[in-house]
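Participant: Below are structures written as structure tokens.
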Structure I
Amino acid sequence: MLFSIITVNLNNLAGLKETISSILAQSFLDYEIIVVDGGSTDGSKEYIESIKNNKISFLYGPDNGIYDAMNKGIKYAKGEYYLFINSGDCLAGHDTLEKIASSINGADMLYGDTIIVSEDGKKEFYKRAREFKWKIYLLFTHHQSIAYKSEVIKNKSIQYDQNYKVASDYAFTLKFVEQARNIKRVSFPISKFRLGGISSKSFLIGIKENYLIRKKYINCNFLINLSLTIVSICSNLLRRYLKYFYRIIRYK
């Protein structure tokens, strides 16, 4: 079983080093790393080129943003399952791929928990995945904690919609689960997600896009969608301004 780990980067050398190190430390060795770099000038290119490892493929050049870069990675990937671990995010432990491989049993999708890392990297919080039924609200776990079967993506030509600037991973996952026959949840962490990314900084855009995505892909009626949007706004405000109470409610 080959895992394709797609990593998008742009001028985040420190984060890229953390990401690549977490992958190269894996006890399970049947994987490839596809780094898609939009034209970094901070030493990221030189860093990747300095690593002499045939598991790493490097796609360097201009793109139209993070979701265009992810689509490029999909086109290049050869694995049976894809994970999207962008620069700054990491696999949760050295045995993460080994745990996934022993648990997946041919499922179209496997998802698990996430370790949330503060922006300064000094604090970590354990965040459990939700039940699959939560898809009507938001993603049931972080995008980085999902393994997608490539056969479904390729057969159904599923791509990231570049019309969305923040929440295309939600639309991508909804399109995927519509075609998936077997979705499996596990109770171990798959990724470490560092706060401060595009979704954290542009949460109002994300809330608007989530509303439009629910309307398009779930056919969510207006009143339910509006209620979910209000809940999402309150949740984001709680996370931003009452962090202690949010951590009590949401983290382990």
Structure II
Amino acid sequence: MRAPPVLVQVRFPNTKGRHIFVWLSALASRLMCERYALPDQLAAEREFVPMKAWWKFDARFNVAGQQYVPAIRLHDGQTEAVMMRWGLIPSWAEGKPPGEPPTCIDADQIDRSTLHRAPWLNAQRCILPIAGFYEWRLTSRKYRQPYFVSLIDRSVFAMAAIWDRSEGEDDDVIESCSVICVPANDLMARIANTQRRMPAILKRRDYDTWLRGTPAAAKGALRPYRSDWMQAHEVSPRINSIAADDAGLVRPLPVLA
């Protein structure tokens, strides 16, 4: 059983000495999805077919929090492809993150999160194109063994996310996002054996619902993905360093004789 969320008091820089209460789980949940791999831009555009594309990126193998990542969102009724910072900074923070911006938020905490509630109610939902993500299993020897997780016969797929826009005193605008996490399926429960959560992977039929649907309809798309549609293998601990970013990171570890 997961521990219940804890309410903590935080003083944010733009609140003139006032304190705001924040659900600690909304801040700590960033640990549930730490790294992922990006497909190349052409593959992402074939999968999601955005009406407007402002993004520019290359395939990557070690995307980490606070870096800029490609995202698809709705703008004036049309899908547009943009770059966003991974780690949500709320609009009221005026460009100054209240601590480390959370890369993830639990689906069951969105309505109670001081950081995420407003963008959720404003339907500021987006899709992050990915080729796969990393998760760590705690072994009996207390070693965190990294795994690369992907979909069978799919080189590009979608993580559900929520975004916000924050403007600082110098008029610098930051658009940022958090990935949404759901309970782990059987495969992920064996790997993510300390968190037992996984990123919300959208089915193709749910792309439009996630971007255009009501909050109730969108929340219905947030379900654990089927284990038998996924695959995972152990990878090198080099993924633990954000300095590494090459195709060797996703290769399976050699099987010892």
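Participant: Upon calculation of distance in nm of label points 7 Å out along Cα→Cβ at positions 189 and 221 from the atomic coordinates, which of the structures I, II produces 4.1?
Facilitator: Structure I accounts for this read-out.
Participant: Compute FRET efficiency 1/(1 + (r/R0)^6) of positions 125 and 141 (r between Cβ atoms, R0 = 41 Å, to 0.05) for each of I, II and report the one that scores greatest.
Facilitator: Across I, II, FRET efficiency 1/(1 + (r/R0)^6) of positions 125 and 141 (r between Cβ atoms, R0 = 41 Å, to 0.05) peaks for I.
Participant: Moving on to the next point. For which of I, II does helix-only ellipticity at 222 nm (-39500 (n - 2.57) for each DSSP H run of 4 or more, over all residues; to 500), calculated from the coordinates, equal -3000?
Facilitator: Corresponding structure: II.
Participant: Looking just at FRET efficiency 1/(1 + (r/R0)^6) of positions 157 and 229 (r between Cβ atoms, R0 = 25 Å, to 0.05), which of the labels I, II belongs to the structure with the highest value?
Facilitator: If we compare FRET efficiency 1/(1 + (r/R0)^6) of positions 157 and 229 (r between Cβ atoms, R0 = 25 Å, to 0.05) over I, II, the biggest value is for II.
Values quoted throughout were computed directly from the atomic coordinates according to the rules given, and no laboratory measurement underlies them. Please read all numbers here as calculations on a predicted model, not as lab measurements. Cβ atoms are built from the backbone, for glycine too; each structure is taken alone.
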